[in-house]
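**Q** The next part holds the structures, each set out as C-alpha cells.
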Structure I
Amino acid sequence: MSDEKSKFPSSFVSSQFVKYIDAKEIKGIVETLGNAISKKYEGQDLVLIGVLKGSMTILADLVREIKGVKVYVDFVKIQAIGRSKESHGTITISKDITTNIMDRNVLIVEEVVDTGRALHFLKKRLQLSSPRSLEIVTLFDKPYRRAVNIQPDLVGKKIDDQFIVGYGLDLEDYGRNFDNLYYLKYPN
C-alpha cells in the first residue's frame, strides 16, 4: 500500500506531515462513541446533524455504530466570513437542515471542536426550533483553543493543539480521504 501522503498534490511537501493517530485507533474511538449514543438514546428517535464538510466521514462511520435507535440524518454547512482564527466575524449558513427538529432528540456531529465559534452559533440557532434535546458529539476536541463557552457532550479524544489532516479534515480540500490522522509541522 502506498503512503497516504503521496495523495497530496506536488505543491505540498509530504515531509511536513507526521502521522498522529492511526486508522485503528480512530475506528475504536468511533465504536466507543456509537456505543455511548446507542445506550443514551436506546429505543428513541435521534436526528444526527453533520456539519459539512469535515463531519461527513465520522458521520458515515458513526451512524453504522448506533444500534437500537431510529436515526435520521441531515446536514448543515456554516461558514465564517471576514475573520482570522482568533477574531470575531460573521457566520453564515450556506446549507440549512431540512428536517423538522421540534420536540426531537438532536445530536450535532463534528469532527473537531476548536474555537467553537461556529458551533456555538449553530447550537443557538437550532435551539430556536425547540428540540427535545440538543447535544454535541465530536471525534476530536481542542478545549484550549476555545474562544466561546461551549463544550461537546460526547468527546472521542482530546488532542494536542496541532493542525490536523485526514479522516474528513483537510488542508485546502486535500487529505479528507486519509484513513489516518496527520499533523502539519510548522513552518509550512
Structure II
Amino acid sequence: MVGNLANFTKIDVLRCLLRIEKPVSRSELSETLNLGEGTIRSILDILKKNNFLESNKKGHYLSQKGNNIVKKIRSKIDIKEIDLAGVFPDKKKIAADIRNPKIISKSHIVLRDVAVKNGADGALILNYDGKLKVSDFDEEQDFKDIENKFDLNKNDIVVVAYADSYKLAEHGALAIAVELNNGLKEIMQKF
C-alpha cells in the first residue's frame, strides 16, 4: 500500500525554517504558513532530521546548526511583503532582494516562468545598479518604495512576485531566488 503523497515542496521547508525565530508551536506555524498541521509535522521532521531544529514544551526552535543555516540564508536573500499602489492591484505581493546572484543567463521571462511554475501569477524582475530598473524595459519607472524597504547593493536583483495569496507569491519569489543564488540552491539540497 502506498502512503500519502507529500503535499509540500522544498520551498515550504525553506519558508518554515525562515519563520522559526523563537519557540513556536506546530499550530502557529500551520497558521502562519497556510499549511495543514500534518504537513507542518512532516516539515518539522525534516528539519529535525537535519539537526536544524529542537523541541521542548514551549515549542520548536532552531538549534545552533539551524541558526547558522538561517544566518547563511538571510545573507543571500531578504524577503518582505510589500504593497505597491497601482502595481498588480488586488494581488498579494512579496519582494525578495537576492544578493550576489549568479550572472543571469536566463531571460527575465524564463525567471518569471519559474515563479509561475511555483504558484505565483507572475513576477517582476528588477536589477539594482544604484537604482532599481527593469532591464528589458526602456521606460524609466519609479521603484523607490521597494528600494526603501531593502539595503540594496550594486548588482542585486529584486523580485516582486504576485499571486492571490502571500503563500503563492512567496513561493514564486523564493523559487527565483534559489534559481539565481548557488548558495541557496546548495542549502535547498539539504532538505
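Computed from the coordinates by the stated procedures, all read-outs in this text should not be read as laboratory data. These numbers come from a predicted model, not from an experiment. Cβ atoms are built from the backbone, for glycine too; each structure is taken alone.
**Q** Consider the structures I, II: one of them gives 0.65 for FRET efficiency 1/(1 + (r/R0)^6) of positions 52 and 124 (r between Cβ atoms, R0 = 35 Å, to 0.05) as calculated from the coordinates. Say which.
**A** Working: I: 1.00; II: 0.65.
Here the read-out was taken from II.
**Q** Kindly point out which one of I, II the value -12500 was derived from, the read-out being helix-only ellipticity at 222 nm (-39500 (n - 2.57) for each DSSP H run of 4 or more, over all residues; to 500).
**A** Among I, II, the structure yielding -12500 for helix-only ellipticity at 222 nm (-39500 (n - 2.57) for each DSSP H run of 4 or more, over all residues; to 500) is II.
**Q** If distance in nm of label points 7 Å out along Cα→Cβ at positions 164 and 180 computes to 1.5, which of I, II did it come from? Working shown, then result.
**A** Working: I: 1.5; II: 2.7.
Answer by label: I.
**Q** Identify which of structures I, II gives the largest calculated value of mean count of other Cβ atoms within 10 Å over residues 44-51.
**A** On the way: I: 20.6; II: 15.6.
Sorting by mean count of other Cβ atoms within 10 Å over residues 44-51 in descending order puts I first.
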